[in-house]
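Nothing in this text is a laboratory measurement; each read-out follows from the coordinates by a stated rule. On a predicted model such as this, the values are computed, not experimentally measured, just so you know. Cβ atoms are built from the backbone, for glycine too; each structure is taken alone.
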Structure P
Amino acid sequence: MKVVFMGTPDFSVGTLKAIVEAGHEVAAVVTQPDKPKGRGGAMSFSDVKQAAIELGLLVLQPKRARDEEFVNELRKINPDVIVVVAFGQILSKEILDMPKYGCVNVHASLLPKYRGASPIQWAVIDGCEYSGVTTMMMNEGIDTGDILLVEKVKLDSKETGGSLFDKLSGVGAALLVKTLDELEKGTVKPVKQNETEATHVKMLDKSFGNIDFSMEAARIERLIRGLNPWPSAFTHFNGKLLKIWDADVCDDVVCESCESVVNGMITHVDNNSFIVKCGDNSLKINELQLEGKKRMKTQDFLRGNHINTGDILGK
C-alpha cells in the first residue's frame, strides 16, 4: 500500500517503523511544526520527524492540516490509506474521504471507552483490569469511527502510565500492520461503536496531580501510578513541592504523639518509609522527589531530611 503517516509523539514512532518494515510504501510523513524548546529557544523536532529523517522519508509539517495547499499536496501523493497515530490536528472531511482505504487511526484504549486525549493514564487511574488498542476508520467525530481491530492488554498491579504507554505502543504498531493487511484483502469488517457505552476523558495538565488526601488511599495510589512519569502526582512539604512516585495502600496507624489525626498527616516514620493518613486507609510512601532534588527511595530521602509524626503534607 502507498501510505501517508500522520503522527507526532514517541508513541507514534513504533507504528511508523512497523509500516516500513512490513514493506508498505510510506510516501510522506506528516507531523506538527517544529517548536522552540529550552531557554535558548532552539527549534525542536517531533519524535516522528526525527524517526522519519532517519528512515529517509519525506516530511510535511503543515500549520493547519485543513489548509488547501496541504490538501493539494496529499492529492498529488494520492495515498491508498492515511494512518493517524496521535497527530494532534483535526482532519477535514476532504482528507478523510481522499484515500481508497480511508483514514485509519490507532487509539490507545478499548473504544468506545476512553475517547479523548489521555486514555492511557485514565485506565490506570480508574483501576481498569484491561486496557488495549483499537484501530478504527476515522470520521468527522472525535474517536467515533467504526472499529476495525482490537487487542486487549492486562494491567499489572503496579502498572504506571509510562509502562502501559510502552506496552500499548508496541501492541498498536503490530495491530496497525495487521489492519492494513486485512483492509487490502477485504477481510476486516468494521463495527459501529455502541454510543451508550462511550466515555470521554479530558486532557491532563500539571495541576491534576495535586494530591487531595481526603480521597481514599487506593484512589490516590492509582493516581500516583497513572501520572508517572507525567505530569506526576505531588504535594508540598515545608513549603516545597514534593512529588510522590511510588506508594502502597496500608491500614491506618495509631499516632501516639498526635492529639488528633487529619488527612495528609504523617502518622508513622521509620528508617525506610513514612505513612500518610488519607480519607480511607493510609499510604506508605516508597519513592519521592523533593523540589530541587533527584528522585529517590524514601529511605534515602529520610537520611538527609527530618520528618516527624504529626507533620502535615500539602499547602
Structure Q
Amino acid sequence: MKIGFIGLGNMGAPMARNLLKHGHTVQVFDLNEVAVRALVDAGASACASPKLAATDVELVVTMLPASAHVRTVLTDENGVLAGIAPGVTIVDSSTIDPASAQAFAKLAQAHGNPFVDAPVSGGTGGAAAGTLTFMVGASEAVYAQVKPVLEAMGKNIVHCGETGMGQVAKICNNLLLGITMAGVAEAMSLGTALGIDSKVLAGIINTSTGRCWSSDTYNPYPGIVETAPSARGYTGGFGTDLMLKDLGLAADAARSAKQPIFLGALAQQLYQAMSSSGRGGLDFSAIIKLYERGEHAS
C-alpha cells in the first residue's frame, strides 16, 4: 500500500521503518528534520506538511504525543483532512483520551474518512522489533481492512470494539502498569532495607504470587534485569512524564465516568513528584528513587 505516516518519534520512526521493510511505500512528515532524513535514508519519501503526507495515499497513520497534536495535524489548513481523499482510512496510534478519539472520528467521518484509534503497547523495543500490541477501536469492516497493515508493525492486533475502545484498553493497561511499578519499587526497597539480597528477593517475587511484568521483565531495582532501564541509569524506555500523562488520561476518563481509581490517584501523585523534581525524562521505573533513603528529607 501507499501510506502516509505522520509522527516520527521514538515509537513512530521504527513503526514506519517496519512498514517499509514489509514492502509498503511510505511518505512521511515530522517537525524533526533529522528524524525525517533518517526515514528517507531507509526508503521513505519526505513531505513538507501533513496535508501532503496524506495526499494520494491509501492509508494515513499518525503517531503523536497528545490529543492537541492530533487535532492540529487533522484540522490545520495544511493538515490531513485538507489533503486526504474521501474513503481513505486514518489510523491514529497516539495515546489520547477516548472522548477525543471519538470526536476525531466524527470529524473524519464528516469528511468521508473512516477513523481508527489504535494505540500500542510494547515500548520502543517492541516498535523496533515489530512486536507491538495494537488495541484497535473500529467497526468490524474497518478493522479487517487495517489489520494487515498493523501486522507489519505488531504481533498482537486486538479488536477492542467501536471507536474509542482502543484508547480505553490502553489507558486501563497503563493505569495498572503505573500502579504495579510503584508496588514493585516499594517491595524491593523495603526488602533490601531489611537486609535481603535484592536478587534473592526478586527471584522469590518472580516465582511467587507477586510476579508481574514490572518485576520479572522491567524490574526497577538495578542489577536484576540486564535489559531493563534500571541497568542503564533509567535511560531510554518509557519516560516518567509519559506515564504521568497516561495516568492523567485515566484520571480524566474516570472522572467523566464517575468511577473511583484510588490507587491510580496515588500513583499519579508519585509520578508527579518525580516529574516536579526534574526527573520526568527518566524511565518510569525510576519511581524507585522516591524510596531511596534520605529522599524525603531532601
Structure R
Amino acid sequence: MAYKSLENELFIASCINGGIAGLTGVACTFPIDLAKTRLQNQPVVNGRKMYNGLYDCIKTVLRNEGLRGLYQGSLPNLALIIPEKTIKLVANDCFRNYLSDDGRKISVANQLIAGAGAGCCQVIITSPMEMMKIYGQDAGRISALSGGSVATVEPAYKIVWRKFGVFGFYKGVRATLLRDIPFSMIYFPLFFYLNNLGFDDLSTRAPFHVTLVSAIIAAGVAAMSVMPADVVKTRLQSIHHTTRNYNGILDCFRQMYKEEGLRTFMRGAQARAVAIAPLFGIAQTVYHLGVGEAFLGIPQLRPV
C-alpha cells in the first residue's frame, strides 16, 4: 500500500515538473518560434520575401509590431503548453518504465516505442494548440500584406469554431502526428543516451549542464530530421483567409515541391532548430530538477 502511495506521488510530481518545464521553456523561446512560423508561411513573390532569415524576421516584427508582436499567439500556447509538455514527458517516462526489463534497463527498440507512444499522446493537446498558435503568430504578416492592423484580427478559436466546428481544432492532425511521432522517437532515446553519460553509481540525476546540453543536442537533431513534416503541418494548419488551401498531406507536398522546389521543405529550419533546441533544453532540465518531488517531500528516483 505504501509503495502504491509513493507511485501515485511520483506521478503527481512528474506532472508538476512537466507543467513547470513547459511554461518555462515556452516563455523563453516563443519569439523564435514565431519567426519560424512566419518564415515557413511567407510566399515568395517575384523572387522577393518579406523576411530574410531568422534575425531579420525578429527585427522586423519588433520594429513594426513592438515587443507584444513577438508574443502574438502566445496565450493559447502558454495555456496549453502545461498539459502538452506534461503529457509528452510523463507519458514517455511511463512507457519507458513499463517497457523496461527490471526498472533499470530498456532496449533501444522499446525506447523507440516509448517515444512513439509519447508523441502520439501529446497530439491530443498539440494539434489545437499549434493551430491557434500559428494563426496568432502569422497575424502580423497577413495584416501587413493587407494593410490592416493586428488589433483587428479575430481570435483564432472563433474562426475555427465558425468555419469548421469542433473538429476544426484537429485540422492537420495527421501532419502533426507525422512530425511529432518521429520527433519523439529520435529525441528521447538520444537524450537519455547522452544524459546517462553524466550519471555515476550513486547519483539520482545527471549534473545540470549535462542534462541541458544533452536535451539541446537531441532536440536539435530531432527538429532538423522532421523539418519537411513541420513545414507541411504549418501550411495545413494556417487558416488565414489569404493563405493557400491544400487537399491533405500529399497534395501539400506535391504542390510545394512543384511550385517552390525542394529547398522549401527546409524553410525556417534555422529558426526551428534555434527555438526547439533551447526549448527542450530548458524544459527537460527543469523537468529533471525534481521540483515536484521537493514540493511533495518525496525522494527523486533515477530515471530509466
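Odds and ends about this structure:
- With helix-only ellipticity at 222 nm (-39500 (n - 2.57) for each DSSP H run of 4 or more, over all residues; to 500) derived as -14000, matching label from P, Q, R: Q
- Among P, Q, R, which structure scores highest (criterion: distance in nm of label points 7 Å out along Cα→Cβ at positions 123 and 283): P
- For 23.1, 76 (Rg and Dmax of the Cα atoms in Å, calculated) the corresponding structure among P, Q, R: P
- Look at distance in nm of label points 7 Å out along Cα→Cβ at positions 35 and 251 for each of P, Q, R: the largest one is in P.
- Answer label among P, Q, R for the case where distance in nm of label points 7 Å out along Cα→Cβ at positions 83 and 219, calculated from the coordinates, equals 4.8: Q
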